[in-house]
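Once you scroll down, you'll see the structures, which are given as structure tokens.
Read-outs: derived from the displayed coordinates by stated rules, not from any lab. Not measured: the values here are computed from a predicted model. Cβ atoms are built from the backbone, for glycine too; each structure is taken alone.
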Structure 1
Amino acid sequence: MGATKKFAESIIQSKDRYSKYTRFITVRFGNVLGSQGSVVPLFKKQISEGGPITVTDKEVTRFFMTINEAVALVLNATLEQYQAKEDLRGCVSVLNMGASIKIDILAKQMIKLAGFIPNKQIKIVYTGLKKGEKLHEALYGKIEKKVDIGDKGFFLVKSKLYDEKSLIKKLDSLKKSYNYSTNRLKKNLFKLIK
């Protein structure tokens, strides 16, 4: 997860935890199959054009979910969070996506399903990870805690939460660093999400 997404998530979580009247629900998605940001349509396009298929790294893995699972996650999150005990307010709802999938294997399977032979008729080119891109995704971080809610399909993630004064202070420090360089802004953002 990117730093801006994590910071935005922490703002919403804290709002949920400390709001008296309004609930703020946060969900954490994997890669949604068939969505515009998914690798599947990209791979289909690359195969239809005769290749090559571009994969960042042979070992890169990602979690996937279907559109139906994404919708179910949002609906389940609303219900679970609405009924949540006080100490679970501000948690993130996450779909139990099972094991992550090797993108290299996905690419080869898609080539085979299209009736071609991987690396003979349709080449796979490895482009390398971009700066900040992870080799393996994680559904929750080392300093977060997984909370089982008795539903095999979903779980909650508990993170460090900030009260309103702390959040305002963090947002002010981020706003001040915006007036300087991009590097200073990035450094400040990374400090805020730790």
Structure 2
Amino acid sequence: MAKGLLFVLMEPQPLNEEEFNDWYDLEHLPEREAVPGFEVLQRYVCTGGFPRYMALYDLESTDVLHCPEYEAIGYENSSIWTKRVTRSVRGHYRMTGPQLWPGDRITERVEGHARRLTAIICRGMDEASLVERASWQDAPEGQVRLYRNEANPGDHLFLVEHAAATGGTASGLVTALEEMSPGGVVTVNQYVPYWRRGL
């Protein structure tokens, strides 16, 4: 079975940013780390663009999001703090879906830390062509993963983890995708790992 992903983009209101980060670090991530099937949980900050924050949850499969342990802390069972903080977030984009390429890759950590990455959201593009492009771009661009959005199958997400600590833009992949379908690339954001504050 293919690995799954939960991918969330968020922009907290400026007055609520400190509480947003407290909530993520003290409640939200620890709750999910305790759920079986959540393999790697990592927050990122956009180096330029919108929304500024991104959370990436590598899953054993998307079935994890329907297990009793997750349902006990998610959806309508979310805490009062979760409900209050998420109401103050704008620019929210959430997707879950299976990994189409290569199928079994998770976020790589180097000396305990995640790498920089590029997130590319495509819309209305042929899935077979996207899988083929992912396989071609995998080595030169960095570690490439491709996902389908279960809620909106027309949306696909490329994640490109860059080997160099400071480099990587996935510009070759973006150019190739634009050539395949002009206007099909709707978001290209560069991210650096968010360092959790000392708790």
Winner on distance in nm of label points 7 Å out along Cα→Cβ at positions 120 and 176 once structures 1, 2 are ranked, highest first: 1
Structure from which 18.2, 55 was derived, Rg and Dmax of the Cα atoms in Å, for residues 48-87 alone, options 1, 2: 1
One of 1, 2 was used to compute log10 I(q)/I(0) by the Debye sum over Cα atoms at q = 0.17, 0.18 Å⁻¹, and the answer was -1.21, -1.35. Which one was it? 2
Test item: FRET efficiency 1/(1 + (r/R0)^6) of positions 144 and 184 (r between Cβ atoms, R0 = 30 Å, to 0.05) calculated as 0.65, pick one of 1, 2: 1
Who wins on distance in nm of label points 7 Å out along Cα→Cβ at positions 40 and 160 among 1, 2, i.e. which is largest? 1
Could you tell me which structure in 1, 2 was used to calculate helix-only ellipticity at 222 nm (-39500 (n - 2.57) for each DSSP H run of 4 or more, over all residues; to 500) as -6500? 2
